[in-house]
Structure I
Amino acid sequence: MLYQFVFLKKCLTHIQLVFKKSLSSFKTQLVKISNPGLALLLLLLWGIVGCKTYTPHFYPIGIYSVRSTNNFPELNSAGFNIVVGPANKEYLDAAHTIGLKILASPNTTAGPEFDTNKAYRCVRAFDKHPALWAWYLCDEPDLNLISPDYIKFAHKTLKKIRAKKPTAIVLYKGSEALAFGRITDILMIDRYPIPWLPLSNFPLNIRMGRLAAGQSQRLIAVIQAFDWSYYPEFLVDNLQYRPPNYDELRCMVFSALVCGADGIFFYAFDDGRWRITDHPDTWSAVKNIVNEINKLSPIFSGAIAWWPVKWKCQPSEFRFNESQDPAVQLALIYANTQNLYTPAGWYIVAVNTTAHELTFGFNIPWQIPTVSVLNEERSIETPGFWLEDKFLPYQVHVYGPMKP
């Protein structure tokens, strides 16, 4: 009987993950079960599993420049839940049908040419649409020399119109978040370093954005998933331009997590120049990483905690990255939910932000004899609270779950 109970509990967890439906919707499925006793048991287990085992959390995973609704099925299948696109009924309805959310402009952009009347009509028409995720007020105002005052005016205008959906802007420089960061409801940072800057410049800007925004404002990191050579007007040197590879993409995603990002977006799907599906290596890498984010969603949506960490790196000349931060960046995260792939508990995420092979050690918060490396089928002995591991260039390790 105990075995059957555990088996049914696992089955029900899977049912919740697959259907992602509310309790009322789940009840309608029970009607189809001919055995009343089994239906009652499953309903009771729903309460057990739903309350204690798996609590779905919407972690934003978005992509820019989705020009056609014909691409929605592919993006939904890949694991994205938000796309950046226009605020019109056809686009929003198509997104809602397939289960996607939309980050959309209110048909005008914050700045000297912001049109209050257009914003009013757009917000009145679409703010209540279930597919609308947020209002995109301005793209890189810091780079385009748009004053924070214009952002404030656009944000206040939407609030006066009684827009219920949050407002958002994206900044190019994390350091500008001190001026722009707390105006809108959502702050986004896009920093595209490959290959003209060290990769470590990306988490540096995400961290500056988080520090300026504080803990209450949502922060979204935008990941480079394109090749700069498709935009020759921005090229200033003779570098060998290329898109980021899988290891670099994954490093940027996990370093954003370590720096406190509340969501991950990618640029771009199809902006008229770069079309990611024409680059199968990049598209495959992005899809694999999005799949991993979804599997690790309890960690990505978990809470970061502080602990007094000491660390040591070999070779010592590479102990700091090009931004003068520790070469391997760490975050202690508590996942208070779980899914079929990631148990609840404490985790440490460790990200090598350099192009060097390293041996990196650090103290863990609790005296635990061994720590598992998630999804690597190995464990590490941790004598005296000390964990030491090897890192390939840009490699990520996730340690846990750990029980204090």
Structure II
Amino acid sequence: MHILCVYQHYANFDCANSGRLYTFLQHLSKRHQITLISSDHWYGRRLTDKYPWVPENVDWIPITVPYSNSMSSLQRMRSYAQFPLAALRRGRSVKADVVYGISTPLSTGWAARKLAATLDVPFVFEIRDLWPDFPVQMGAIRNRIIRNRLYRLEKDLYTQADHVITVAPDMTDHVTAHGVPDEKVTTLLQGTNLGLADTALHTDWKDPYDFGERKVVLYAGTFGRANAIQEILDVSRRLQDHKDILFAFTGGGYFESAIRQAEESSPNVKLLPPIPRHEIMHVFRRATLSIVPFKNLPVLATNSPAKLFDSLAVGTPVLVTNPGWTKRFVEDHECGHFAPIDRPDLIAETILTATKSSDTRNRMMHNGITVANRLFDRVEMAGQLEKIFMDITERQRRTLEQTN
């Protein structure tokens, strides 16, 4: 089977990125031919050179399109328009059996659907964030006509896809609410790389960041407008008299300068450099608590943040701030804490409680590893994805035989 994958934000394990698609391609390329169309944005931002950019048997079609989380909304929208148009031009000559399009942004799904129609093959649509709800609720798209067109596109992509993949149960509910049958939607959680987690759990790690004996409250991810970075910095100021607690940030994005300023003025804030995928699990393991904050918006409560899965896989409890499925998850599995993002006083109090050694903390550490081994394995998810591809291509083959 030849799979054409279209995804703007592809990165491998040498990057400060979750590497979900890289894991999927590692599995799928053992038995199938893969063509990947992606931006070359992360290619020039590799932090190490330990892994091949794409796995063996994967052909990469790079597209040069500027992108950064620190861009203005208008600049990002321009990037989101340029990539799918280029992908559509470059992908038409690929002799694929199925097209696998990954959003965000929604425009990538549009290009993947167009390619599937041109090639007369099935279309599988994976949703990482809910668009256009995300940019609309963040205030990035205010024009009513544009909003309405994007909402129509969203519904068309859901209903016209041969199968829809989501990364969170609340996203699945959102898709089925658009009239998509349950059997056409599969939830494959964001998950993590259990092999990397196992390495972090069972090897000694020499701390290069001078954490010392301090309790590390870790934020690892994008410093974006949606990620409530300013609110967490406010919490750090409330706890600055607690000399044994360090707020460590690693990633990049819009609020990096704000974190840098906080580091300069407060001894309990530390900005780490970006850390590649194959090393970040050691940092998650060293952390006392991992924070998973978002702005208090309904769409952000549906998110499936990689940092949650990475943290739990190495036994680090999490603190989530959204009243969606992640709150239910950490409470049901007793592997983390919840405090609303608009209550910095309660977040600070929760951090003080969570960073103390206790039977509760030890139980959360154990529960996190247990649930990760049961539900977070990306290799297992890649097998599920492969079965979806096989089933829909076989179904199309039978339909064509009956027609002829």
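Only the coordinates and a few stated rules stand behind these numbers; no lab work does. The structure presented is a predicted model; accordingly, all values stated were derived computationally and were not measured. Cβ atoms are built from the backbone, for glycine too; each structure is taken alone.
Here helix-only ellipticity at 222 nm (-39500 (n - 2.57) for each DSSP H run of 4 or more, over all residues; to 500) was derived from just one of the structures I, II, and that gives -14000; the source is II. Out of I, II, choose the structure whose coordinates give distance in nm of label points 7 Å out along Cα→Cβ at positions 130 and 146 equal to 3.1 when calculated. Answer for the origin of the read-out: I.
Have a look at I, II and say which one yields 16 for relative contact order in percent (Cα under 8 Å, 6 or more apart), as calculated. That value comes from structure II.
When mean count of other Cβ atoms within 10 Å over residues 178-185 is calculated for each of the structures I, II, the largest result comes from I. Starting from the value 21.1, 76: which structure in I, II was Rg and Dmax of the Cα atoms in Å calculated from? The correct label is II.
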